[in-house]
Structure 1
Amino acid sequence: MAKEFKIQIPQDIVRNPEINSKSFVLLAKLIQQYYRQKSDERNLTFTIKNYKMLLNFTNITDRRTFSDCLRILNEKGLIKSIVKPLPRNGELTVGLSPEVIPELNKDKEQVFTQFEYWILNMSVIEEIGHTGVRIMYYIMSWINYKKVGKDHCYASVVRMSKDLGIAEKTFIQYIKQLEKLKFISVKRFDNYSSYKDDKNGNENLLLDRWNNHYFLEQKNIRKFVDLEGK
């Protein structure tokens, strides 16, 4: 079976709380648009013939939100400045930073998080929202299937919600939704306390905290996309 195209995003963008989830998904879509150019004609600056269709596929409902997302990406140096106001004829020229393209990024230590293209399918975005897609990428950013024991994300809820720039309660709600859809599975651990005497016979508290383990169920996501497309 041929390998499916994967959309790669720098790990420090995946884990950047200053980039909201809508802007993150828009960036992923723009990277996808870049690779839709002919391989021998790819240019970081390209024109989207109908950006309103891009809004639709990204599930961004209005031009103001779209403009805000573009502004955030521009402020972070991920895209070049955009003409304001947005053109009404539907055409939009976008310039991506080489930082977001693996083969053009000059930082050899930069790690990219990659996910199959169908994670950005409109049906998935509509079902789990921009934050849900971002969380999926975030979980993937902790995974390395080539290494034993690295097939899951083990970061704490505190760490993950902080990296994503969302409240812990919101994060937990999304995790429950993703579990219900069987897009992820979670192996839960209880926190527990243990005690140990020091060399002077004094009892000291040792807190052993085990974080949950989050596994991506990619086959189920693909199955969902295939069913929604029928």
Structure 2
Amino acid sequence: MAYRIGGPALLDHVRAEVPEGLRGVAERASARGQAAIYLLSGSVAIAVFVVADAIREESRAAVDALHAAGLEVAMLTGDAEPVAKAVAADLGIDTVFARVLPEDKALRVRTLQEQGKKVAMVGDGVNDAPALATADIGIAIGAGTDVAVEAGHIVLVRSDPRDIPRIVSLSRATYRKMIQNLWWAAGYNIVAIPLAAGVLSAWGVVLTPAVGAVLMSASTIVVAINAQLLRRVEI
């Protein structure tokens, strides 16, 4: 006799028979936000195990910070829908995709992208690797598998979810700094190039090559100093 172990998706796949007593245990567990794992003998469930994830306080802080940054938070999970919704309600997650098979995670990411959304995917397992590679930004948990780390664009070395909103803050600050430097460089050159070409020579103002070289270097120094100010950004 073959034995199998799995969640609700396995029951649907093999059309398993679940005794009423085991079904009641699973339903009560789902109502509490816990997951039911079934042991099957052939196509009959003979036992059910109830497990629950401990929600980290860091996760709550991370979700709150992402909301404060104006971002929508979604959860992709293979857990049953009642369990997923209970966890999402506890954390304040906006959208839940429950009972998602590993091969479907990348498809869910592509669906969101087709809706015009920019997607950042956070994951730590082999099953997350395709979705990490598909997302606009893949953020791998440092304590996860090597496959996930290699597929991600960013690796959270400390495995702290609060670093995710910090990444958002740093990227936005970097973009603002880039725009500042572009405007500075463009404005500086718009003024300096005509001066170097002698536009004020009629009034006796002429820039020597040495002065032009100094002014050009000064422009580069200002841009570099402004970029270094990113170190002072609080994230």
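Just so it is clear, none of the values below were taken in a lab; they were calculated from the coordinates. All values reported here derive from a predicted model rather than from experimental measurement. Cβ atoms are built from the backbone, for glycine too; each structure is taken alone.
I have 58, 16, 14 for semi-axes √(5λ) of the Cα gyration tensor in Å, calculated from one of the structures 1, 2. Which structure is it? Answer for the origin of the read-out: 2. Taking FRET efficiency 1/(1 + (r/R0)^6) of positions 33 and 161 (r between Cβ atoms, R0 = 35 Å, to 0.05) as the criterion, the top-ranked structure out of 1, 2 is 2, with the highest value. I have 22 for relative contact order in percent (Cα under 8 Å, 6 or more apart), calculated from one of the structures 1, 2. Which structure is it? Only structure 1 yields this read-out.
Using helix-only ellipticity at 222 nm (-39500 (n - 2.57) for each DSSP H run of 4 or more, over all residues; to 500) as the calculated read-out, with -16000 as its value, let me know the right label among 1, 2. Matching structure: 2. Among candidates 1, 2, the computation of mean count of other Cβ atoms within 10 Å over residues 17-24 that gave 19.4 used structure 1.
From 1, 2, which structure was FRET efficiency 1/(1 + (r/R0)^6) of positions 97 and 217 (r between Cβ atoms, R0 = 30 Å, to 0.05) = 0.05 calculated on? The read-out was computed on structure 2.
To test your reading of the models, identify which of 1, 2 gives 0.80 for FRET efficiency 1/(1 + (r/R0)^6) of positions 113 and 185 (r between Cβ atoms, R0 = 25 Å, to 0.05) when calculated. The correct label is 1.
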